[in-house]
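Multiple structures follow.
Where a number appears in this text, it was derived from the coordinates with a stated rule and is not lab data. Bear in mind the structure is a predicted one, so any value in this text is a computation, not a measurement. Cβ atoms are built from the backbone, for glycine too; each structure is taken alone.
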Structure I
Amino acid sequence: MSEELIRLINVSKDYTDKVGYRIHLLEDISLSVKQNEIVTVLAPKGSGKSSLLKIICGLEKRTSGELIPVEK
């Protein structure tokens, strides 16, 4: 069985645009990625794929939820 590398639990991301309008980009995303596993995220343009990757990499903060990296 493969070892889990990272787990996301109910991750959400909101933005506020220049006008002050709140944009709900990601809502309750849960995901588990194991060692040697290939994961593909397919979604329309502007749906938050890059933001999700930035959250996983620690380049962007999530609005809510948990990101659990597995320490080695």
Structure II
Amino acid sequence: MRSLLAGAGLDADPALERAQSDELRERLDADSRAAVERGVFGAPTLFVGDEMFWGNDRFELVRYYLEKARS
């Protein structure tokens, strides 16, 4: 992991410390609970408004909904 972070131009020690912090652990738990409450059951899951799209084969459909929402 350290070599990957270094290859990305990041300082590995602070990045790894932050990744293991209580703050991020609590945030991940809260985000996971919110996702389950919203009906997420796999990844990737994307939402456009209340419309849920699951699976990377749905990216084109998500693009359509985003363009429709923009107009």
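Suppose P(r) over Cα pairs in 5 Å bins from 0, in percent works out to 4, 15, 24, 25, 17, 8, 4, 2, 1, 0; of I, II, which structure was it derived from?
I
If relative contact order in percent (Cα under 8 Å, 6 or more apart) comes out at 43 when worked out from the coordinates, which of I, II was used?
Checking each candidate, the match is I.
Out of I, II, which structure matches -18000 when helix-only ellipticity at 222 nm (-39500 (n - 2.57) for each DSSP H run of 4 or more, over all residues; to 500) is calculated?
II
With mean count of other Cβ atoms within 10 Å over residues 3-10 coming out at 13.9, pick the structure among I, II it was computed from.
I
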